[in-house]
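Participant: Just below sit the structures, each encoded as structure tokens.
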Structure P
Amino acid sequence: MMKNMKRGVPNLFKEGTKSLSGLEAAVLRNIEACQQLADITRTSFGPNGMNKLVINHIEKIYVTSDCMTILKESEIMHPAAKMIILAASMQETEIGDGSNYVIALAGSLLTAAAELIKMGLHPSDIVAGYNNAGKKAIELLDELTVLEINSKQMHDASFLAKGIKSAIAAKQFGQEDLLAGLVAEACLTVMPKNVYNFNVDNVRVCKILGGSLNTSEVVQGVVIPYDTMGDLSEVVDAKIAVFTCSLGSPEGETKGTVLIHNAEELMNFSKSEETEVENMIKSVRDSGVNCIVTGGAIDDMALHFIEKYKIMCIKISSKFELRRLCRAVKARPQVSVQGVSAQDQGYCSKISVRELGARRVTVFSQDKKDDTAVATVLLRASTNNILEDVDRAIDDGVNVVKAMCKYAPAKFVAGAGASDIELARRLTAHAATTSSLDQYSIKAFAEALEVFPRTLAENAGHNAIDVLSDLYSSHEKGNVNAGVDVEDGSVKDTGVLDLVIAKKQALKLTTDAVVTILRVDQIIQARRAGGPKQPQGGQHWDDTD
């Protein structure tokens, strides 16, 4: 017993537990893992960011430069790296854009922290300085505002397009004008009078393979990627009944046996069933309905009578799609097939079947903007990977509109690294006025912000050192909106805009995540659950007898 007690810390935990402590084993190892994570995503930053080819655990292939898609599908296991991913995920949830900003800044801040630790600074001093610098940077952002879009201007497509162009250009450089116009039109279609109530779920994307991106369009209404069930392919001024049940002859809950004595009884039996189904469909038609949408099965007899009474019929198997359609046409779903009252019916200006590529889709379009609760971007592209990537860019654009509406009036700062260099310059000046050891970490925070213009220049193939020196010189002369022109590597006011609230949120989340990682001085890893491992070689245990 005394012999075991001499073992110290390992004897404190259950057998198989790993314990790492000290600067080298815990702090610097965590920093190294986060640096590697930042290196992966940093090359995908900005309009010239490179794509990553990610093959996930079920062998689905993703070709994308979208930071969150890369991180989600890569299944990163390191606990410190997971903290940064959590911060990026929160940024994506709240704002919908800026996740790569969080990862790149976190990696840069931790690299700077590692240098300070090697110089002899204690992690607690670095934490205090980073907190101070983070708060100061958030305050300074408001002073750098170059554009403000108020709630009235949110109802103007040109202002919306201006606000979301930068977010889309980061994903689809060269197509930002086209996509920003589509997103602005779709958002404007469903924009409520009080912009604060804008709902991102009301903007949908229907991806159709084939054709080019230029043939994409916005539909005021819903596009269902299914054909109609019968021959009727167009209805104008449609009154819609939505059923969640099957269409056909009703069946009892228990099995029944019918004894038929002769042919006449057999004829009457099937005739009574036909009459019942016909009366059911007729009652729906008599209530004024000329389009039936159902989430259940449709039997042949019901389809025959639907055709007879000239009713359009569409089957939608997804209950989420069915709910969305109900919201779009303002219909109330019915649980049984019978006449539908006027207030429960939906209305649509026109329902038509269109053939796009090799698919037939049903388009529910509204003429009046007041009737439109859902807008759909009909997206065309040549491959599935391009469709998925453009869809992610549109999703970012719609989420930026949501952030603009939520924090109206929406403020913007100069993008393309302009606001980051200006923050770095002002934070360096702030560090000079600080007398404590915090000044070293505030200066390190300022230098860490240089990662954005440097990365933009590197990803575009320009000399990062020359670009950074030109930026500092231009800002010293008072041109605070000068950023990196990725096309020729020059320094000028590029007209790129970044949402202030997105930057503030990113700075806050990054600072919190980095501070949490720097406060860790010991890693305790319990033994993994589960029994003994199987013998190598795949042999059964009694095959050796």
Structure Q
Amino acid sequence: MERSSRSSGSSRASGSWPLRFTTAELTRSAADHDHRRPDLPVYLRIARLLTDEIRRGRLRAGVRLPSTRGLAAMLEVNRNTVVAAYDELASEGWVSGRPASGTFVSPRLPDLSPLRLAAASSPRRGVPRALGFDLAPGAAGVRDVVAHPAPPGALLLWGGVPDLSRVPTAALARAYRRAVSRPGASLDYTDGRGHAGLRAAVAGMLAATRGLVAGADDVIITRGSQMAIDLVARALLRPGDEVAVEELGYQRAWDAFRRAGARLVPVPVDQDGLDVAALARLLERRRIRALYLTPHHQYPSTAVLSAGRRIALLDLARRRRLALIEDDYDHEFHYDGRPVMPLASADAAGVVVYVGTFSKVLAPGLRLGFAVAPGPLLNELVVLREVVDRQGDMATESAVAELIEDGELQRHTQRMRRTYQARRDAFVTILRQRLGQVLSFEVPPGGMSLWARVADGIDAERWCVAGAARGVGFMTGRSYVLPHDGRALHKWRGHLRLGYARYQPAQLEEAVQRMVAALR
């Protein structure tokens, strides 16, 4: 590499220096290259500036670069800075040095087209917006969830979000510190089914509170219930299979089934949950592979699947060999009477795959869910999980297992059940006082939100948009139906889902006031 002080204007037979740079150009080049890195070292700015000129074809192969002293003077920087820039270019193969001759643009570079490369490879463009290859069919997604942007400080009545200020973070942090301080399983590769202690704790919890007799080996821990649903979809389904879903439902779960190649077939729901008779008629005409449902608190209407329908559904699934994917996403929060036991607790035929989560009772950010399934399917879930994730977060799983074993999670659940019931009752009172002529609803027996019908003559979608502008967010029925299901869209678009769990009564009062202002 050349280090002499020869004049930058000298030339050789291989070519002469065609460009002059200024400090301002150097600064602009650095900003163009990476606006996220204003602290980019000066030597890298110089290297990138020269690289750009080579890419554009303004510096051709074999052209001699200025001496380090000459370029330093041109750019008004320290000579050592230019030395570092030339070293960087040499390490990347852009330039080469000749003893006693100087530094030259590498002759091994391709004949770069200035227009093509200036347009396609300049770093200022970032990641390309267009793909140079084809995606798989259906990769664009299927969801039509409508959440209108709300300003900072907005009160978001999107259902299903717990009060994160009440999470027992101190106890969780202590348990986490103990987990990571113990060498071994919490920081090592381990069982793809999840932390053994958490699987045992979940099995014990299910037996004690949900009547589901399972052992640790019947449980797989996943990163949230969404991962469990996705694994089940890929294990069960093949392209072209049909999956029945509630006509109102959870679109992210539907995405998982679509991505596995399935076609979705809606089944009506009413005040008693899924219409099992309608499902039976559907099975007479079509080869349905699986049914995904939320029987405890139907999502989003909160309806509880009636006892008679539960019995009929289990019998129908047994006779038709229909897989039932039961998503029990908020079992802990039932206020009126005892919680209804899961379908899985009465499954003697091996037709139910049970999915649960800690996102509602603790926090969604922990990404902890689980599934319980008959052995052959569970084994397939483990194989698929190890392809995607190898294993879960053993330290977090160990910490949550400790919370269950110490009874801390149970005590927290009891506290939050009382809190959310009180907030439900306060929210119902506020809505009836302020919007009683506009909204009609049944008081939900549990869950973290309510489902309300908007009075005739009021456009729920326009109200939702106006609410976002006023600082209150909520969703209409349009976000919970299949995009192509015109009948369901007509039936449910005049409904709102209003979550109450995350806010105190005073905040709920303010949210309703903003809804009233938006309606006006």
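Participant: Here distance in nm of label points 7 Å out along Cα→Cβ at positions 96 and 128 has been calculated and equals 4.2, so which of P, Q was it run on? Let's see the in-between values first.
Facilitator: On the way: P: 4.2; Q: 2.9.
Only one of P, Q returns 4.2 for distance in nm of label points 7 Å out along Cα→Cβ at positions 96 and 128, namely P.
Participant: Could you figure out which one of P, Q the value 5.3 for distance in nm of label points 7 Å out along Cα→Cβ at positions 224 and 464 was computed from?
Facilitator: Attributed to the structure labelled P.
Participant: Still on this structure: Rank structures P, Q by distance in nm of label points 7 Å out along Cα→Cβ at positions 352 and 376 and report only the one at the top, that is, the highest.
Facilitator: Sorting by distance in nm of label points 7 Å out along Cα→Cβ at positions 352 and 376 in descending order puts Q first.
Participant: Where is FRET efficiency 1/(1 + (r/R0)^6) of positions 360 and 440 (r between Cβ atoms, R0 = 35 Å, to 0.05) largest, in which of P, Q?
Facilitator: Values: P: 0.00; Q: 0.85.
Biggest value here belongs to Q.
Participant: Given 6.0 as the derived value for distance in nm of label points 7 Å out along Cα→Cβ at positions 328 and 432, which of the supplied structures P, Q does it correspond to?
Facilitator: Answer by label: P.
Participant: Once relative contact order in percent (Cα under 8 Å, 6 or more apart) is calculated for every structure in P, Q, which label goes with the largest value?
Facilitator: Looking at the calculated values, the largest one is P.
Each value in this text was obtained by applying a stated rule to the coordinates, not by laboratory testing. Predicted, not measured: the structure shown is a model, and the values here were computed from it. Cβ atoms are built from the backbone, for glycine too; each structure is taken alone.
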